[in-house]
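There are structures below to look over.
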Structure 1
């Protein structure tokens, strides 16, 4: 069965077609969803892609959180549906309270566009289930507000419940505990700052993102 991945487009999204192409290339079917839609159609999984939703005015992801489609995304997530937020999508998931913590300006207040080496810290998520703990991945980052912050209570809970799914080997942005990605208690909602869709073809310099996307499709 072909898995349909709904990719939500907000005003200012700029990675939606990259995600669709990457999903299609590994046997899935990517489908664009507009932020004013009120349902997810036949989507089996959902991705909130990178970009600058609503221009990142007010606070990153804060306006996108109120888009009509987010009600459907929240219901889908609460029912156990796979939801992944990449970069700006991660920021939106924290604003929607589907994931804890917040994304803050990078250490040094510099925009970062570079490759980052990641370590798989947990396979208890829909994104990392096709990998092994300790696997290393070369995945690009492209952000100014990618510094993950949270309270000590939240950090302890993330550690205790194995909800930190990806960490940076050489922390580029100051993120708490080198965190590059986290999931919810059930593992069906995942947010990460690196872009697996930009590491899904040899011409892009790395195919390490394929294993993550295959996990989303339930392959492996």
Structure 2
């Protein structure tokens, strides 16, 4: 099933990319009632905290820390650092949040790995103006250019500056076109999230059952397949 969800999401991502290109990147001239803005105009890019300053105290309920490693693998694990729950709630990441790693390995993804704390060098991307499908798609659209900028920097760990977000052009459709395009891309975005969450449940179920099977605690010999 994990492989099936992976294939389904790859197909959905390809569909979304094709729709985005068709709807936003195929115009020679800006359609009537459309306008140009930037990434910083359509969304808020919240940089995370230096979580080493927010370690949990003794016997305190803690959270795993979301760093580049966790974002890349799509989940936290036993080696993930921990942080206090007594941090500003805006730095707590939930399933479905758009996360953008802007330093080191540049990645844009929708997090579906459970509640965690946002570390520095990662943006949590939100918007009070626009829907998730819109600011996620446009941030992802500029990722390739961001990677090129970071790779040209004469540092050991390339990154992009916030100023690059203000230079990143976004096309704002008319209300009618926004709603029409959203009716195509929003369900795809929702399905990708749902598939990842279902996949996480399967992983958790496997991890809980496998040790019992290996130890003989769970006997499946009488199951008729």
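Can you tell which of 1, 2 yields 0.70 when FRET efficiency 1/(1 + (r/R0)^6) of positions 87 and 127 (r between Cβ atoms, R0 = 25 Å, to 0.05) is derived from it? Provide the component values of the computation, followed by the final result.
Numbers: 1: 0.95; 2: 0.70.
The read-out was computed on structure 2.
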- prompt: For distance in nm of label points 7 Å out along Cα→Cβ at positions 31 and 167, which of 1, 2 scores largest?
  reply: 1
If mean count of other Cβ atoms within 10 Å over residues 23-30 is computed and equals 17.8, the structure in 1, 2: 1
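Figure out for me which of the structures 1, 2 the number 4.4 belongs to, where distance in nm of label points 7 Å out along Cα→Cβ at positions 71 and 119 was derived from the coordinates. Don't skip to the end; give the middle numbers.
On the way: 1: 4.4; 2: 1.1.
Label of the source structure: 1.
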query: One of 1, 2 was used to calculate relative contact order in percent (Cα under 8 Å, 6 or more apart), giving 26; which?
result: 2
task: Determine which structure produced the value 2.8 for distance in nm of label points 7 Å out along Cα→Cβ at positions 135 and 151, calculated from the coordinates; the candidates are 1, 2.
output: 2
- request: Identify the structure, out of 1, 2, from whose coordinates helix-only ellipticity at 222 nm (-39500 (n - 2.57) for each DSSP H run of 4 or more, over all residues; to 500) was calculated to give -14000.
  value: 2
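A value of 9, 39, 40, 12, 0 was derived for P(r) over Cα pairs in 10 Å bins from 0, in percent; which structure in 1, 2 was it taken from? Present the calculation step by step, with values, prior to reporting the outcome.
Details: 1: 9, 39, 40, 12, 0; 2: 7, 27, 32, 21, 9, 4, 1.
Comparing all candidates, it corresponds to 1.
Where a number appears in this text, it was derived from the coordinates with a stated rule and is not lab data. Everything numeric here is computed off the predicted structure, so don't read it as measured data. Cβ atoms are built from the backbone, for glycine too; each structure is taken alone.
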